[in-house]
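I've put the structures underneath this note.
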Structure P
Amino acid sequence: MAICKTDAFVIRKFDFRETSIIVEFFSHDFGRIKGILKGIRGDAKKFGSRLDIFSLNHIVFYQSRGSEIHLVSQCDLIDGFFNIRQDLAKINLASFLMEMISVVMALEDKNEDVFKLILSCLRDLADTHDAHKILNIAQIKLLRLSGFKPHFDSCVLCDSEIEGYANFSTAFGGLLCPKCAYRDMNKHDILKGTVASIRHIEKSDWQDIRRLSLSSPVRMELKSMLDKFVTFHLEKRLKTVRFL
């Protein structure tokens, strides 16, 4: 088995047998991976981290060829994001992001942009007074990077350019022009400000969009639209949504 080293966020974890845990990570060099840490529940000092959800750690693991679960031999804490852990609302937002990553990212598919996105989001969550905006921006970025993004460049059915009035179709996964709107009876109106904000977020760097100002109607529409879109296309509702 090859010995691998990487930095990785803890996405989720669960107990395994009497003394071990299985942890799902999102790593810089290998994408989403699973690892078993043997004996950690029997000896908490065996590893240099408590492996709290959304903590960033440096891990060493033996890469298994016959299983998707690798043996983690070393785990040292890099950043526990303790400022986030002092605020229950921020904990819930960060936990939601971890669950979303677990669902939309394939196993062992390296994506450095997603790793950088997680790091930027958590750092800003720790310091911001507008945590929900940071999460909405991260969701839109993550959907784009994972290939699940809604289609906002043009009409999702006929590809015609949309500049004015439009509808959003959860089922088709994007905007509908007036001519195609009849194709989805469950479509709903979408604010021009929401469309413009999403387009700006998708195309801009994190440092530019973190200062983006969102009106209350746009915020409400973004939250509702993203929740419905993710639930429909993943065919399940994320468990952490109820805590947001």
Structure Q
Amino acid sequence: MGLSQDNILRKLFRIVNYSLELLLVRLYNKSFLGSNDIAAQFHSLYYSSPERTWNNTRWMGYRTMRCPLDLWVYQEILYEIKPDVVIETGTNEGGGAHFLASIMDVIGKGRVIGVDIEEVDNRADHKRITYVKGSSISNDIVKKVSKMIESDHVVLVILDSDHNMPHVLEEMKIYSKFVTKGSYMIVEDSNVNGHPIMPNWGPGPFEAIQRFLEESNSFEVDKNREKFYLSFNPDGYLKKRTD
């Protein structure tokens, strides 16, 4: 028995409809890949123009030397976690610490311990910031920081000192122990060594993150914190597991 004209039209409609769906999926995937390429290109453009962009980004007059999209995410994390203490290594001029302290003023709690190997003139001053001079991985500094934290404190860590892999990995091993369950250890500038900028940097924060995660299952990468496409900390938002 032959097919009626209606049945033939229905079959043709299904074939055409399926073909269109397949085409749309392929176009979507192609555009998605394209958006990643565009994001990487913009990332490179943004980072390669420091005097216009990240090296000229200020909070209340102090240079933060960070991407403002990451700073916005920090604000969200601070509000959600409401840490008693943020440990920031590589605090430099203190602009980032001052930003964190200002958000803490709004929240109504928290203080920042800024660790740096050098003292900097005209460093940002705020009642919630305490600066500690010395290497972030030295026993003396770790002990000093430890004494400033109570056992019931909620602690968040931001690592931004020496960006070579061995140093970052050592920092992660040390300061991960301070991080409270459900809080974060943020490893900054994991974009170097081709992720996607400065491909000739050599193993740095990104590679340290990968090694750390191979050796520890206490943390997981929170990719939701990279929602703005541009982040200086790819795979660097590490959330401590609660289980």
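Coordinate-derived values only; no laboratory data. All of these numbers come straight from a predicted model, not from anything done at the bench. Cβ atoms are built from the backbone, for glycine too; each structure is taken alone.
Numbers below:
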{"read-out": "Rg and Dmax of the Cα atoms in Å, for residues 71-190 alone from the coordinates reads 18.3, 59; which among P, Q", "value": "P"}
{"read-out": "Identity of the structure behind -14000 (criterion: helix-only ellipticity at 222 nm (-39500 (n - 2.57) for each DSSP H run of 4 or more, over all residues; to 500), calculated), options P, Q", "value": "Q"}
{"read-out": "Test item: P(r) over Cα pairs in 5 Å bins from 0, in percent calculated as 1, 6, 13, 16, 17, 15, 11, 8, 6, 4, 2, 1, 0, pick one of P, Q", "value": "P"}
{"read-out": "Source structure (of P, Q) for mean count of other Cβ atoms within 10 Å over residues 159-166, computed value 21.0", "value": "Q"}
